[in-house]
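A.B. asks: The structures come next, written out as structure tokens.
None of the figures in this text is laboratory data; all of them are computed from the coordinates on show. Being a predicted model, the structure only gives us computed values, none of them experimental. Cβ atoms are built from the backbone, for glycine too; each structure is taken alone.
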Structure I
Amino acid sequence: MVGLHFFNPVAVLPLVEIISTEDTDEVSLATVCSLVGLLGKTAVLVTDTPGFVVNRILTRLFCELLQVLDDGTDVGLADHALDPLGLPMTPLTLLGFIGPAVQLHICETMHGAYPDRFHVSPSLAAIARAGLPGYLDESGLVLPEAAALLRRSGGGAPAPAPDAEAIMTRILDALAEEVGLMLAEKVVAGPTEVDLCMLLGANFPSRQGGLTALLDASRATRRVWGRDFHPALGSAG
């Protein structure tokens, strides 16, 4: 048994996560790796764990952001908090492409596996039930129907609002925690494979050297783990 996880749009994104189990033999693994190469894709070997790499990291990001929204933070402020990182699009724009119902299912699946870290957003559930395309319209503005559902699901209640920097710090710390746990679980061979997955499967920017280098540079890795993913780079003093 071996799994091949392509990324949408398949014609554009080059990553294929190859999922192995204890019962995967070397011949099967070599065969699918060869097939992926013949298709012009890049293979990364991962173990059979919930979310694999890309979905696990992106879902942790979504869960943290949506908790901020459900706590009443302004949608525009929260959605653009990660702009300094140079991501290809804002999280809520990406959520619109994925689809609320699909992302809700992923969040519920990850919550079932890791309930202490992956939370199911009441507003996302309400938006999926209502059949809305997401939180934003095509121009990036908050849909009035989504704003109303946010208020009904608990979002919009008066509360001390974090600033953009605090939101970004919260999300980066969460990602550092998740990557560290994935490495401890040996989901992939090391930080380089995590970076490759996020570069090729989620279009994360390469200018920081990949996600794990970014987490080191922001000191998120040290805040969470007390050390860097790449200590030899000396990214934190």
Structure II
Amino acid sequence: MVSALGAAIVRGEIAPGSVLPPEHELETRYGAGRSVVREAMKTLAAKGLVSVRPRHGTHVRPVHDWTLLDRDVLGWMRTGDGLDRDLLIALEETRAIIEPAAAALAAHRATVDDHQRITAALAAMAAGQDDSQAAIAADKQFHLAILDATHNPVLRSFRGAIDAILSAVFDVAVGVFAGNLPNHAAVARAIADGDAAAARQAMEKVLGYTHGHLLTDGMAMPPEPNKKIMILGETS
């Protein structure tokens, strides 16, 4: 019920301001008991999609109230062509506010264990160049390891949101994954060197590469066929 109604709302099939059917109609439509219907409404309300007011019904809230960094909401917004490009760019803009600063802070605070996690994720990225799912998983681990390395509890609370953003963006940007590996390696080196300014600048290059791909509708030039990027030594 949550998935069906959530998808209908975010895709515009149920317009903002609309009133959802009363409980007894939802019970019949979905073959669910009243407690299930009420739990579903609570879940949708927590995601910012509806407001529940006794004796006033359940209303669909406007888009600006939706929790867009919720994994389910982003998933429901994805169509056969993926997410809307404007939304993808907005997500990248959000990353650009958070991640370069996080990289700079990590350069000051990363522990030996943090460096090992960042390096391991980078190595997994290089090894997974020919496997899109492995590449996406390793890339996410790289960025989340840097967020953890800030040791800032507020920044680390963004982990779920950043994870959701990365999942949405990487589905589109995986086609130019290999070309961005040297930039990721530069981030890791700057953090290892404790160079906050370089870490910030390198992360900006990482995000700028992806952003440029989105702006050109995926027409950024990929590496030459069968040519892997080497990140642990010289780049090729």
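A.B. asks: When log10 I(q)/I(0) by the Debye sum over Cα atoms at q = 0.13, 0.30 Å⁻¹, for residues 56-103 alone is calculated, the result is -0.42, -1.17; to which of the structures I, II does this value belong?
C.D. replies: The read-out comes from structure II.
A.B. asks: Can you rank I, II by mean count of other Cβ atoms within 10 Å over residues 48-55 and just name the one with the largest value?
C.D. replies: Numbers: I: 19.9; II: 14.6.
The maximum falls on structure I.
A.B. asks: A value of -20000 was derived for helix-only ellipticity at 222 nm (-39500 (n - 2.57) for each DSSP H run of 4 or more, over all residues; to 500); which structure in I, II was it taken from? Intermediate values should be presented prior to the final figure.
C.D. replies: Values: I: -15500; II: -20000.
For helix-only ellipticity at 222 nm (-39500 (n - 2.57) for each DSSP H run of 4 or more, over all residues; to 500), the value -20000 is produced by structure II.
A.B. asks: To continue, here is another question. Assign the value 0.98, calculated as Rg/Rh (Cα atoms, Kirkwood Rh), to the correct structure from I, II. Don't skip to the end; give the middle numbers.
C.D. replies: Numbers: I: 0.98; II: 1.07.
Answer for the origin of the read-out: I.
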